[in-house]
Structure 1
Amino acid sequence: MSAQSPTVATACASIRFAELEELLHQVFVRHGTSAQVAAILAHNCASAERDGAHSHGIFRIPGYLSTLASGWVNGTAVPSVTDVASGFVRVDAGNGFAQPALAAARPLLVEKARSAGIALLAIHNSHHFAALWPDVEPFAEEGLVALSVVNSMTCVVPHGADRPLFGTNPIAFAAPRADGAPIVFDLATSAIAHGDVQIAARKGERLPPGMGVDSLGQPTQDPKAILEGGALLPFGGHKGSALSMMVELLAAALTGGNFSFEFDWTDHPGARTPWTGQLLIVIDPSKTAGQSFAQRSQELVRQMHAAGLRRLPGDRRHRTRAKSQETGIELDAQALRELRALAAG
C-alpha cells in the first residue's frame, strides 16, 4: 500500500466490518503470520478503522508488513503465560505482537481479578503497533475497570531535555457505566500521536504549534521536519513528561521489556514496530462498590453533561462505530484495491 506517499482526493468505497476483517486476515497470513495471530491483528486493525481511528487502521498495514518482512518480529510466535502470584500474570510474547499475548493471558487475568479484586498483567518481549483502547474496552464491557500503558520507540524529547528519549507512551483507561457505552480513553503522553504526524505529512498539512521540533531542536509545524530527524514534544510540558517517564517504568522496567531507547533495529531494515513491553491492571469494582459502580459512573457522566461538556472521551468513536455498522466502513477506493492485491499476493 502507498500509505506513506502523498495522495490526491479519490473515490471512496464502502466495506462491511466482517469483510474488512477477513481481508486483513488474508493480508497478514499472506505476509507471514499464523492464522491465529492474523485473526487478532485483523480484528484490532478493522476495529480502529471502523471507529475512525485512522492512524491505527489500515494506515498501519505497510508498517506491519515491512516489519514482518524484515524478520524483526515473529509473526507466528506462541505466547508463554506464567501464573506468577494471586494477582499477577506474566506473558513472554516470544518476540511477537502484544495483542496475541494479551489474548492468551486474558482468561487467567479476568479470573484473578474477579477472585482477588485486582490483577496485573505484565507483557514483555512484545511489539505493540496498534491503538491501545481496544485492549481495555472489552474489560469494561464485562463490568471491570482496566488501565493499560505501553512504551514505544524513541521519538519524544523529555521536557527540558535536548534530544529524544521517550516514546509516545500512551495510557488507556476503560470503566463500565449504566445505560451507556463504557467510558474509554486512549491518549499519548506526547503532544500528538506519531501516526497522526505521519498522516499530516502524507496529506501535506501543517500541525498546530507545540507539537514538535525539527532536527536542530527548533519548534516546527511541519510534520515532515518532525519525522525527518526531528522529534515530538510531551503534552503539557513537565506534566506529560512525568507521565511518559511513568509509562517507561511500568511498561518496561516492571514487565522486563525494553525501554524505548534500548532496542536496536538497525540490523533489520524496514522494521517499524517498537520492541518494548505492556502493563495492564484490571479491577473488579464489585469488590468495593457492589453493583453501584456503573451507576456512579453514569452519575458522573450526567454531571459532566450538566456542567456543559458536550463530548465525552470516546463519544466520537462510538458515533463513528454506529455509522460504520449501519452504512459500512468508508475507505479510499485505491487503498481498498491495494489491500485486495496484498491479500492475493
Structure 2
Amino acid sequence: MHDPELHEDLRDLDSGPYPQWFTEALAVPRRERSTIVDGCDIHFFEWGAPDEGKPRRPGVVMTHGMMAHARCWAFIAPRLAQHYYVVAFDLSGMGDSGHRSGGYTLEQRAAEAVGVAEACGMYTDDARPALVCHSYGGTVGLASAELYPDRFAALIACDMSMSRPGNRSESFQERVRNRPAPRPHRIHPTREAILARFRLAPDQPCANTYLFDYLANHSIREADGGYCWKFDPGIFAMDGQRDTTWWDSIAGRFAGLSLPRGLIYGMNSELVNADATDYVCALTEDFIPVRGIADAWHHLMLDQPLHLTQAIRDTLSDLSVGTPITG
C-alpha cells in the first residue's frame, strides 16, 4: 500500500525509500498550467514565484530531450527555485502537452519556449529568461536563440549532441540514418509490462534506480486495452535530422550565437566530449564556460543530479544570470 502522504509523483513507484534531498525537492511548491502555442496545448510546471525575491528573480526555462518530459527536471528545478523563477515545459508531442497533426519542426518548438515564457510573464522591460536545455532540448534551445536572439538572456546546453564535423562515431551515424519511421504505439496489457520495456536512449547504466523508475512511470499513459507511451510517434518525422551533416553543424552554430552560453556534459557521454567542447570554444572569442561532470553519462540528471544542479547554478552565475550560489 502506498503512503497517502507520499508526493503524487511517487505513488506508482516501488523503488523507495528515497534520499532526503529528493523528497525535499518534490515537496517544494510548484504550479502546473498550460498555454496554447501555434494551436497546440503546451503543459508546464513552475517553481518559485517571480516576485518573491527582491530584486525580481531571474527567469529560467528548461527543455527536455527526445521522447522525455518536463519531469526530468522536477527534482532539479526545485533546488534552483530559491534564487530563480523556473519553468519546465513538455515539448509538443511529448509528456502531457498536446500533439500536432501536421508534424513537428524546431521552429515550432522554439516558439513554444517563447510562448511558455510569455505565459509566465518572464519578459519585462529589463528582464529575459535563460534557457537550460538537455539533449534534443539543446537543439530546441539553439533554434530558439537563433530565431529569437533578443528573447533570451543565455543558453546552457546540457549534453547536447555535438562534435567536430566528420568526427561522429559510426554507431551514431547509423542511428541517425536508421531513425524509426513513425508508427502507432503498441498497447501493453499491464503497467508492469510497459515499464519493463522502458530504456534510456542512448543506452547507458543508471545506478539511481529510483530516478530511472520515476522517469519511466511518467512516460506512460493509460490507453484502450492497457498502456502506451505518452509521446506521439510522429515526433520521429523530423525535418533534416536524418542527415549527419545537420548534426555536424551544431557545434559551429552554437559557437556563432550572439547571446551568452555555456556547456555542461557527462564525462562518460557518447554524444559530446572534451574534444567537442574544445572545438566549440576555439571557434569564438566569447567566454563559454564548460563543465564536465564525472561519473555521468548522457542522462546527467539521473546520474549526478546534485552535481548537475550545482553546475547549472555555477554556469548561470558565469553568464551573469543571478548571483553565485552554493549548497
Structure 3
Amino acid sequence: MRIFSGNANPGLGEAICTYLGTEPGRCEVGRFPDGETKVRILDDVRGLEVFIIQPTCPPANEHLMELLIMADAARRASAGRITAVVPYYGYARQDRKHEGRVPITAKLVANMFATAGVDRLLCMDLHATQIQGFFDIPLDHIYASPVLIEYLHKKKIEAPVVMSPDIGSIKMAHSFAKRLGGSLAVVEKRRLNDAQVETGHVIGEIKNRNVIIVDDMITSAGSMASAINVAKENSAATVTVLATHGLFAGPAFERLRAANADEVIVTDTVPQKIKPEGINLTVLSVSELLGEAVNRIHRNKSVSVLFL
C-alpha cells in the first residue's frame, strides 16, 4: 500500500499515515512555468494499492486537476488499485438541473474520476447523498458524526435542541438530536440567490435552551449566520454551530463574527490555515476515522461499521 497526498490538505494525509503506522508516499506535485500541473510519483507503485488523499476544496479546479493527474500517473505506473480519498467533494451542489441550460457538474466530475483511472472513491458527508449514484465505480460514503458526537458528549450540554438551518438538513439534525438525547428544531428559509437567504421563523421550542445548529458545510455562512441570529432572537440560552466542512469563503468569517455564536465546530476535511479573530473556532480531526476506512478498504473488510 502507498498513500500519497496532493497540495490540498497534506496535514490530513500525514495524520492518516501516522494512524496507519506508515510513511507518506513520495511524489512531486507542482507547476510548469505556464501554470499547468506537474506530477511525478517517486515511489514504485507497480501492483500496489494506491490511496490518493485530496479534498477538492478551494481552489477546487486546481486541487481537482492535481487529483486527476496523480491518478493518471499512478495508473500509468501500473498501480494495482487506485482509491481516491476525497474528504470534501467539490461541485456537489450542482447535482441536478434546477433551471434551463445549466450543467450537472457533480456527474461530470464523477466521470472524470473514472476516466483518470480511479477504481474506488472514499468520501465524507457528501452535500447530496444521491451523488453516490453518479459513479460507476465503488464509492464508500462515511460520516464525520462519530467525531462530532464524541466531542459534544464531552461538553455535557444539558437539554440540547438540535436545529437545522434549513429544510434540507433536517435528516442530519434529526440524527444528531437522537444520538444526543435532545429535541429538534428547524429554521424556515428561502434562498434568494447563491449568496443570500431570507430566514423566517423557527419550528420548535428553543427559548432558554442550548441550541446546536448542524449542517454539512459552511461556505459563505449566510444560512448559518441567519440561523444563529434567529436562535438568539428566540431567546436561546447558548448557540453552538456544527459542520463537517468549513470552507469559510468570502464574507463567512465576518458574518459569523457578527452573529457571535458561542462556538463554531468544524473538522479538518478542509484545512484551516488561519485562526479568525472574534470567533471561537474548534477544528476536530477526522484522520483516525478516514485512516480506519482506508485500512478496511485495503484489507477488503467491511466499511459499513463506519456508516454512523
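For the read-out semi-axes √(5λ) of the Cα gyration tensor in Å, a value of 29, 24, 24 was computed from one structure; give its label from 1, 2, 3. Each step should come with its number before you reach the end.
On the way: 1: 29, 24, 24; 2: 27, 25, 20; 3: 35, 21, 18.
For semi-axes √(5λ) of the Cα gyration tensor in Å, the value 29, 24, 24 is produced by structure 1.
For relative contact order in percent (Cα under 8 Å, 6 or more apart), which of 1, 2, 3 scores largest?
Values: 1: 24; 2: 17; 3: 14.
Max of relative contact order in percent (Cα under 8 Å, 6 or more apart): 1.
Where a number appears in this text, it was derived from the coordinates with a stated rule and is not lab data. Just so it is clear, the model here is predicted, and its values are computed rather than measured.
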